[in-house]
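Asker: Listed below are the structures to be examined.
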Structure 1
Amino acid sequence: MNRLIPGVLMAGGCLALLLLGSGAMIRSVLLLVAVLGLLEYVRIIAPALSGLRLGQALGVSLLPAIGGLFGTVEAVLAGLVASLLAAVISCLQRYPRLENVFTTLCCCAFGALYISTSLALLGLVTTQANGPLWMVVLLALIAGSDSGAYYVGKTWGRRKLLPAVSPKKTVAGAVGGLVSGLTVALGISWLLPLNPHPGRLLLAGGLLILIGMIGDLAESVLKRSFAIKDSGTLLGGHGGVLDRIDSLLLAGPALYFLLSWNLLR
């Protein structure tokens, strides 16, 4: 029950937001998600950070997501450049008290790019034709893939995919996740007024699922390198915010570019 109830609430909330909310509202919620995700990220890589320093780290890394509120890729890129500039200024102010300036810059830049910019680009999907509906399809892809990978891997999985990163993931599970994700996405897309090209949807859907799997593994290796199991406890049995959005962090921007380049129509 500690997984079922939060899962149902999250799924219902996401669908209600995407089907009923405006683009600006969706991007605002993603900004909040970016705040929570960055907070978990900072606590993973620098657990001793607190107070003003913690607020400064969050503020610096959050700028691309704030740019996403304006609904243009130019604003997101401006936020990313501003984030890099702010990180450099912060290091200049604190040098030579910092133990390693390069490590600090890399941690700030990665947080701004990996979490803030990725969620901002996901939010820009709302600026495309039927963008919120395509976000529903993306969620269906990811959810279908996760479920298929779990059950197929548990039943037939023998050969490990990347045991050093995620010991429970198998090659069979990855194949099962690809098939189940595509099946669910095709069904959902036909229920919605999207009329995608079937061949393009299959190719793009397969690509998004693979990118989502890479995103999941990316967060796994980050957590493993810091010897932690979950990114947080906010979502009960589902772990933290990063544990729930890891696949979307890389797949979301990919969907935005697929739509902006008219590769799904």
Structure 2
Amino acid sequence: MDRNKFSAIAHRTHAFYNPISEAKIMKMLDIVSPNAADKVIDIGAGKCELLIRLVENYQVSATAIELYDGAIEEAKRKASSRIPEGSIQFIVDDATSAVQKCEEDSYDFGICIGSTHALGGMEPTLQTLKRLVKNNGYILIGEGYWKQTPSPAYLEALGGADESECKSHADTVKTGEELGLIPLWSYVANEDEWDNYEWLYSMSVENYCLENPNDPDCHAMLERIRTWRRTYLTWGRDTLGFGLYLYRNNK
């Protein structure tokens, strides 16, 4: 079963690939309030809904970096009916390779939400965006954090995860500060937002398999989503948080 296929199906009715509410996400964009023609880069852009809205609302020019070509194809379809052609440059590539080709100090706003793993974690992602974003520009990160110390059983259920892979909410904010960034704002997902995200994620896979019983991946997808759902309800809902962290670059 292809991991990208599974993720695309599980997120097929999500506007955004994270549990933060749309209202909170749009509030973050209001804080930044980009100027027309500002340059924005999004690493792990997925279906590019955030970039499309930035173009719609602020007339920015944008660069989307995404490894999964299926997500970019959907993004192009959505963009074609909503924003001027050429407003977003779509790059289908590994994030590490793609950012090496980006010019330093050339972006006004850098984004990476739920995809810091693509660059090796939150700290190297912030370091990369600090390099790409102009002085006094903005950096928006979406990252998981521990609400409480994860149990060994939960870490095992996550595939042998390590506690060091996430920090507390306060230490997540501090990570940016230690790199010289100025924290401006943070939102975290509340329980309702997490439930909306996780149940929609789960329901999308369940419904897809009911609608497409001849897909040879259905058995594996159902096994995976049902295991994930039990994991979320048993441990994740009380242990794992997710936050948006907005910084000002200070070079």
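FYI, it's all coordinate maths here, none of it is from the lab. Keep in mind the model is a prediction, meaning the values are calculated, not measured. Cβ atoms are built from the backbone, for glycine too; each structure is taken alone.
Asker: Matching task: 18.7, 59 is the computed value of Rg and Dmax of the Cα atoms in Å. Pick the structure from 1, 2.
Answerer: Attributed to the structure labelled 1.
Asker: When distance in nm of label points 7 Å out along Cα→Cβ at positions 23 and 63 is computed for each of 1, 2, which one produces 2.5?
Answerer: 1
Asker: Additional query: For relative contact order in percent (Cα under 8 Å, 6 or more apart), which structure out of 1, 2 has the highest calculated value?
Answerer: Sorting by relative contact order in percent (Cα under 8 Å, 6 or more apart) in descending order puts 2 first.
Asker: Say we calculate distance in nm of label points 7 Å out along Cα→Cβ at positions 87 and 135 for every structure; which of 1, 2 gives the highest result?
Answerer: Top value of distance in nm of label points 7 Å out along Cα→Cβ at positions 87 and 135 goes to structure 2.
Asker: Now, a different point. Computing volume of the Cα convex hull per residue in Å³, for residues 15-78 alone for each of 1, 2, which one ends up highest?
Answerer: Structure 1 gives the largest value of volume of the Cα convex hull per residue in Å³, for residues 15-78 alone among 1, 2.
Asker: Just checking, which of 1, 2 has the largest value of percent of Cα pairs over 24 Å apart, for residues 111-214 alone?
Answerer: The maximum falls on structure 2.
Asker: Tell me which structure, out of 1, 2, gives 1.8 once distance in nm of label points 7 Å out along Cα→Cβ at positions 71 and 231 is calculated.
Answerer: Only structure 2 yields this read-out.
Asker: With helix-only ellipticity at 222 nm (-39500 (n - 2.57) for each DSSP H run of 4 or more, over all residues; to 500) derived from the coordinates and found to be -13000, which of 1, 2 does the value describe?
Answerer: Checking each candidate, the match is 2.
Asker: Tell me which of 1, 2 gives 17.4 when you compute mean count of other Cβ atoms within 10 Å over residues 143-150.
Answerer: 2
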